[in-house]
1. Between P, Q, which one scores greatest on distance in nm of label points 7 Å out along Cα→Cβ at positions 135 and 183?
2. For distance in nm of label points 7 Å out along Cα→Cβ at positions 79 and 119, which structure out of P, Q has the highest calculated value?
3. Which of P, Q yields -16000 for helix-only ellipticity at 222 nm (-39500 (n - 2.57) for each DSSP H run of 4 or more, over all residues; to 500), as computed?
4. By the measure distance in nm of label points 7 Å out along Cα→Cβ at positions 55 and 223, tell me the structure among P, Q with the highest figure.
5. Can you say which of P, Q returns 2.8 when distance in nm of label points 7 Å out along Cα→Cβ at positions 47 and 191 is computed?
6. A value of 16.9, 48 was computed for Rg and Dmax of the Cα atoms in Å; which of P, Q is the source structure?
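No value in this document is a laboratory result; all are computed from the given coordinates. Computed from a predicted structure; not experimentally measured. Cβ atoms are built from the backbone, for glycine too; each structure is taken alone.
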Structure P
């Protein structure tokens, strides 16, 4: 197993008043040549947006963009005509393709929203832009993986323009779970949302992360009740 450990306190930070962001990989004003992504995974931002704050309309192209609210809700509007609120428990996927503009704002005038903003480099360039979102119940990932994003949108998942798979799991203290890769040449970037887990001899806590490659399966043990996200992505 080849491993890369990214501890929570090693992430880049940005504080704009209305936005407090933690950057796992190089982004905007944070640059580290050793942290330019993991395989096709390019961005993993842990964002907290204050009430009524948000990202004004801005462009993207040829990028797969995933948003996962952890606390609160997001208001989304884009040039494809989509106007939606994305609630905690939902996942959003957007293919920027040939080009889109969009805005994202806190859905509350009172409470902050905390969400993950994730960018994946696409498999095919210049596709027609598209948008999708869905709710995924927490009980469906209790002590098991619930795959929420796949290349073909199978079994109720959302589709992504890449050979990538996103899975969420809530693991009870003292239990373990095996992850079997869908594609042998892929790697997995595991991001801990809450609690504590152990993979081989590595202890990971909240917001710690671990990139794993060179294996087709591995085991995760919960040292405490834990929630985590596994992003399986091509490495080349």
Structure Q
């Protein structure tokens, strides 16, 4: 009997790479709980506990997210939309600061306990370090913290402040609101930060900009995204 050759990424895991990658894809691609993913796999005759799926999501999800970030470096837009949303964790308010480009791709997300200029500056510094360049335009609502942070961190960048201009960033919070309900709230700021750092790059891979209006464009983009997913997850096409 020939020995099954495993990809080094999946070494010492009992389940095949295809099952592990599919479980991770289900969990981060759709607003599903771990137990929902467990049930979906069980419907296909794959018996695996939700605790195991959680372990896969944290280990392999981070690897996949890092690879997506590496591949998308330098490919994102030059208009940065900033916004923040409140998340209640253990009866305390935390702020999820988010930056997206003009096409709706998430640039970065940072969980912080404050909604002030210091928190805004921390996000901007992190973005500049990660992106390697400043944007052409920065768009925010009228929260004064952005103006203070922008003058200090990105003084040469045009800053547009208007509630209606910032729908792109505000809309990008919606998937996380759905997750918050499915997961019955996040347990700690650290858990939330770990989750979004994996979730958002994977969502980016399967996010199709508005210009892909026709069904053929959508199919082409979806096929390209799935091919990229197979490459980063080291899974051969069926």
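1. P
2. Top value of distance in nm of label points 7 Å out along Cα→Cβ at positions 79 and 119, among P, Q, belongs to structure Q.
3. Of the structures listed, the value fits Q.
4. Q
5. Q
6. P
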